[in-house]
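Peer 1: Right after this note come the structures.
Values in this text are rule-based calculations from the coordinates and carry no lab data. All of these numbers come straight from a predicted model, not from anything done at the bench. Cβ atoms are built from the backbone, for glycine too; each structure is taken alone.
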Structure I
Amino acid sequence: MTMFLVIGNEFADGELAILCDLFDMIDEKLVEIGRLIKKSKDPESDGLLDRGEYFIGVGFVAIQRYLIETILFTGLEKREAYSLGPTHSSGATYIGLINSCANWWKHEPEWYNNKTVPKNGEQSFINITNIAEHPSYELSNVLSSLCGTNKVSFNSIVPYIKEWRAEVYKSRKKPDR
């Protein structure tokens, strides 16, 4: 059993449709924040960069939930599933980077507070810092890199998610019921 239906080569994926609805809302919010940043004399002091980073973090965590739901009944381990799909120029898969971003957003405050990254967070830390050029607003930088432009948009990365989903389907170890 999968969280989507496959008919021929086509996927019917209600969860991805819901995720794309969320992407529409987040992308709209990011455009709004971008307009405010252009008008601001000091967007960092105005809290606009943190605001954008927050919404981007929420987007990555929502994708992480989708990833888990997608592989739930496939018989694939997360590590195996996250190694599938297209590869970013950094050498990590897009899905591996997305998972790292979600983990970063959820745990970076602890890492910062403890001044250390635990063993189970090391790969996420490495993936993010290999892409983010500056030690601030890392998720914005990674999303921009995933999009391939300075324009950050979650809808721009949907094709990578779809390609990954297709590879997960092909690699599943448990037959559909």
Structure II
Amino acid sequence: MEAPAIINRHRRPFLLPVWLSFAAVFALFVAALVTFFIYRSATTTTVVVLARHADKDMSSIQDPPLSEEGEQRAQRLAQMFGRSNGVGKIDAIYVSGARRAQQTAAPLAERLGKQAIVVPAADTKGLVSRVMHEHDGDTVLIVGQSNTVPELIHELGEIDVPPIGDDEYDTLYVLSIPSFGHASVLRMEY
């Protein structure tokens, strides 16, 4: 008697087409999700407005208040950024511990109904970290001193600006920091 012929058939599992379809749909979903998050992070820009405190009173005390001109300048700052919604809305206000910096931001904070957050002037890296982690995609105002504003611009955007003069109270820097790419800075007077 002869041995039966061996039949070589490869059997495919019955559900293989269903599993392949499911895997393809899942892969498309994951790719769409990754694309969305990349697009979202690529288009997110944090805007930081940096200002030196307004004109100070030239008294001989250690922490002088604002002068009359400084109070007027603080009111102009509040008018410029005082919208509570829409374009130009300030999401957070940071000030140094100096009385004149806090007084510069006070009219704006009052107009927006926000509390200015007081941070130590010497903690530049801590402030930069806080702004970038807590306010991604927001608009933030920082009021500092003539020596801290250029330091903050350098730490936030790796951009060097010239030192601020002792009598220069009217300069604002608007720093645009994208999630990807290089920061840019706009210098303006108010």
Structure III
Amino acid sequence: MKIEETNIPGLLVVHPEVYEDSRGYFFESHSSKKLKAAGLEAGFVQDNEAKSGKDVLRGLHFQAPPYAQGKLVRVIKGKALDVAVDIRKGSPAYGKHFAIELSQDNKRMLWVPPGFAHGYLTREEETIFFYKCTQYYHRESEGSLRWDDPLLAIDWGINEPVLSEKDRNAPGFNHFNTPFSFG
């Protein structure tokens, strides 16, 4: 398992060691011991899975403290553009985003620590997105940011994704008062 730092502090790309042969493939999608050795210690308490059609955009979501979630995300089937936005006040990357393609083929994972808004856009039919969470879901602590906010300048590569009502009506970044701080 190889851990790669991104241009945003705390946000990490995880490259599992994949063993392939004529029967298929095998890899460890989670190893607390290996993640801890790489400096990532996360106590996961909940796993979530979502299946979506093509061009479905889910996000940008977060949970406020004390229910803030860290997430280890990956795509089991299909392909998705995964995006994390740093919403930690005082962070040198505050308001900046990182985008990566996650797919069943590349098997990469993204560690999204607490203090980030997170979302993804499916690029294939029947995409299955999976994530391990460090905190249980808590509806009252849920927050979101507008996916197409010009201040965030995220290039999703699409103008009219399939959205939930919640995501369609999410507030813009200029009206956002973050509950997170850096460090």
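Peer 1: If Rg/Rh (Cα atoms, Kirkwood Rh) comes out at 0.95 when worked out from the coordinates, which of I, II, III was used?
Peer 2: Values: I: 0.99; II: 1.43; III: 0.95.
The correct label is III.
Peer 1: Could I ask something else about it? Could you tell me which structure in I, II, III was used to calculate distance in nm of label points 7 Å out along Cα→Cβ at positions 60 and 132 as 4.4? Write out the running numbers ahead of the final one.
Peer 2: On the way: I: 0.7; II: 4.4; III: 2.6.
Answer for the origin of the read-out: II.
Peer 1: Where does the value 0.35 come from, among I, II, III, when FRET efficiency 1/(1 + (r/R0)^6) of positions 36 and 100 (r between Cβ atoms, R0 = 25 Å, to 0.05) is the thing being computed?
Peer 2: I
Peer 1: Consider the structures I, II, III: one of them gives -1000 for helix-only ellipticity at 222 nm (-39500 (n - 2.57) for each DSSP H run of 4 or more, over all residues; to 500) as calculated from the coordinates. Say which.
Peer 2: On the way: I: -20500; II: -13000; III: -1000.
Value -1000 for helix-only ellipticity at 222 nm (-39500 (n - 2.57) for each DSSP H run of 4 or more, over all residues; to 500) corresponds to III out of I, II, III.
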